[in-house]
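J.: In the part that follows, the structures are each spelled out as structure tokens.
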Structure I
Amino acid sequence: MEYISTRNNSDHFSFKNVFLKGLADDGGLFVPKSIKPFSKDELNKLSSFNYNELAAEIIFPFIGDFMTKEELISTVSKSYSNFRAEDVVKISDLGNLKVLELYHGPTLAFKDIAMQLIGNFYQYHLGNEQKKINIIVATSGDTGAAAIDALKGKKNLNVFVLHPNNRISPVQRRLMTIHEEKNVFNIAIEGNFDDCQNLVKSMFNDEKFSSLINMSGVNSINWARIVAQAVYYFYAYFKIGNGQPLSFSVPTGNFGDIYAGYLAKKLGLPIDKLIVATNKNDILHRAISGGDYTQKKVEETNTPSMDIQIASNFERLLYDVKDCNSEVTKDVMSKIKNNTYQIDNSDLDEIKKNFTSEMLDENETIQMIKDINKEYKVVVDPHTAVGIGAAKKLGLEQNCVVLSTAHPCKFPKAIEDAISKTEELPDSLKYVYDREEKFEVISNDINKVKDYVINSIWN
């Protein structure tokens, strides 16, 4: 399969190029040149597969130039061998809603599903090439922990994780900062997630710097993460769809997880609506409901993984609705950068064919956790509560699956505010409270971050 950039569709790239680079040199995001949907017969065949088998079948067409089918099957099996769920993910009932539990990996978040696979992709690649790779990633809480767990101790690579200082939960931070492996570096940026993300993008866009350190990235913009996440939409549909289209409600920050659902739909999966569920940092809700893509100041909330005003993966959707015109997309992204973009009515109509949206504020999120606990005797994390609340507010509970993205123990304050008690960490992770943390606090300054990376590599 060939790939192109959303901002220049004249150059073609292999999956290996796309995977290792993460971000195109022109600042655009990689997308397949074309996508072939599965036929009805092919979907029927896939419906009987377990999660690992399904992952191999869905992912292989996108990476066929990178490894063989047999190698991919082996890599998938290795990647998910340490998940606590028997079949990687679980599905539970919540009244009319179904909940897809995606947090049964090693760091208790959906990010593990893609990241464990990506970690083994790097290992496979580095088995053939000896040039050391330096991976730099921004996180709003969960991506960093998942990346570190997947990449720690691996030969010929370092991983640098930038998180917003004092803006993620203590559990989220500790899952990153207690590791002693010499290839792990944690940076607490004095700013918000968007600042972290912009620093990473600046490093990618600095061709001299990125080439010097052989830089790679595993943020949600990496296509390997998108295609890996598309798998669980198929899995959920085959388990509970009964031949009827399903809607999915997705707690949304950077638009990566829900874009994976959109990819699943493009691949032929019968999906009705993709519900963009946001907190009060609601740029995506405003954009999809009324075309307003004005960036506002990021506010801290009890759903920190959604405290974002720059949804990077939204560019891929805009590229699609702009008829895959890279020049037009480039112009749109320039307007977005200058905070002057309003989505055209015709484009908005096209977006609404597949997406709808809703927002929950702080009080609504806490109340939703409380109500769910009272009615069903279960505890959900605040991000999942936003996904449930969005589906309820929209009246789309029937034939709807909510993506449960993290274990509630990662957000003790929100849970305690709702039900006056906290959820404990699984026994296998209680060690995070006993180990010393290791991270560097650095101001929101690209030169200081670059200096830290360079000094860490060569010292």
Structure II
Amino acid sequence: MNKPLLSLLLLTGVLTATAQKQNDVTTPLHAMQPDYPVPYVIPGKADVKKVLDRIYNYLDTVTPPVMINKKTGAVLNDASQLDTNSAVKQGDFRLTSYEWGVTYAAMLRAAETTGDKRYATYVKDRFDFLSKWIPAVKAKFPLDYIRSQRFLHQPIDPHALDDAGAVCAAMIKAQRAGLNEGLRPQIDVFINYIVNKEYRLKDGTLARNRPLKNTIWLDDMFMGVPAMAQMGKMTGQKKYFDEVVKQIRQFSGRMFNKELGIYMHGWVESMNPHPEFHWGRANGWALLTLTEVLDVLPESHPGFKFVLDQYRAHVKGLAKYQDGTGFWHQLLDKSDSYLETSATAIYTYCIAHGVNKGWLDVKAYAPMSLLGWSAVASKVNDKGQVEGTCVGTGMAFDPAFYYHRPVNVFAAHGYGPALFAGAEIAALLDQFSFRMNDSAIMLDETKSGSNVPLRW
């Protein structure tokens, strides 16, 4: 037998023997690295910031706060230049949409937790733009023209909670932070619509006549309630907080499934029974509402404990449905529905925020929020676009509608939540230390302490 062949046979025998020796006796199998579909890591704050910066750089480029002449492309500087050729320079997203209200609020939170003032400047520049041009357009053109041309029509002439609530809440936050002056007139327009003009059921619950008469949308908890809560914080008027608690009670009483710990998307007054479809992002809007309210509702208010208990019950319910990838599903309780980014990002933010505020047990809930962030971060591409986000979604009473809603990087709903999630994870990493304990992400009790008390 020639020597090369003999050497090959001997080597093969050694490798085979080595492979055979890798058993439960010779190898710590529990320490082997699993093939995780999403990185299972403790993120560094610098890594989180890199993801946030990618999103910021993209959004800063594609959402210009500029008024132009549509024919010439010339930039307009003052109201005297307005005419029928005037328009807001088109970007990838609308500066006055409810999705962008979420994005503005998330930018403010990112500025707080990272110390990067660019995020706050993003908000200031666009709110300054709106506070300059909204009254100018309103004074220059009749309302019919504004409506037909959709020329800053949402803030000038709101027709739905979508037009008012999220941007209003963000404006109040910006004004309270001292970023912008001159926002109060627009805030008052929004609040007036929410409080006095939005359709309601006989008991005062915010409602719509779409798609059917006397329909409650879970989405509207967020589209109306946080703005009223912020108004209560800004003015000190208890009536706003009373209304906030009332709305949460009435939405939750009709739509929260206590057994599952999650909300259904829609409730129709004339319907019996109510088909329950537990849409991911609608549950996100509900949890974000509870989170936003807890941030400003006085602890002395008689409804505070109810809101906190509802928040905790919802988080506990959602925890059961987190996928092994870190994502949550489009329909929360349907594991064959697709994994959806915007809902995952909202839950990640709200749970991490609850841990940071002492509303939730850090040992129990921080790991799932870190896993959620890893999932969200995996969907932020090199351009800073957020992938895997469900497009705008109405209401249905069959599963096919939800299962097959498209996803798109231009679905604006993903950007604010992704920024919120990263901002809050940055704060979590500042406040607590984590380590791999028996290959699992856990609180590092040697640095954070073993007893982190809950508030209330």
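Each value in this text was obtained by applying a stated rule to the coordinates, not by laboratory testing. Computed from a predicted model, the values in this text were never measured in an experiment. Cβ atoms are built from the backbone, for glycine too; each structure is taken alone.
J.: For distance in nm of label points 7 Å out along Cα→Cβ at positions 104 and 432, which structure out of I, II has the highest calculated value? All intermediate terms of the calculation are to be shown ahead of the outcome.
T.: Numbers: I: 1.9; II: 3.2.
Comparing I, II, the top value of distance in nm of label points 7 Å out along Cα→Cβ at positions 104 and 432 belongs to II.
J.: I, II: which one has log10 I(q)/I(0) by the Debye sum over Cα atoms at q = 0.07, 0.09, 0.11 Å⁻¹, as calculated, at -0.39, -0.61, -0.88? Mind dumping the intermediate values first?
T.: Working: I: -0.31, -0.53, -0.83; II: -0.39, -0.61, -0.88.
Only one of I, II returns -0.39, -0.61, -0.88 for log10 I(q)/I(0) by the Debye sum over Cα atoms at q = 0.07, 0.09, 0.11 Å⁻¹, namely II.
J.: Which one of I, II has Cα extents along the principal axes in Å, for residues 288-359 alone, as calculated from the coordinates, equal to 44, 18, 16? Can you show the working numbers first?
T.: Working: I: 38, 26, 17; II: 44, 18, 16.
Only structure II yields this read-out.
J.: Oh, and also: To test your reading of the models, identify which of I, II gives -17000 for helix-only ellipticity at 222 nm (-39500 (n - 2.57) for each DSSP H run of 4 or more, over all residues; to 500) when calculated. List each step's numbers first, then the result.
T.: Values: I: -13500; II: -17000.
This value belongs to structure II.
J.: Out of I, II, which has the highest value for mean count of other Cβ atoms within 10 Å over residues 112-119?
T.: Numbers: I: 26.8; II: 16.9.
By mean count of other Cβ atoms within 10 Å over residues 112-119, the leading structure of I, II is I.
J.: Out of I, II, choose the structure whose coordinates give distance in nm of label points 7 Å out along Cα→Cβ at positions 88 and 168 equal to 2.4 when calculated. Don't jump to the answer; show the numbers that get you there.
T.: Values: I: 2.4; II: 1.8.
Derived from the structure labelled I.
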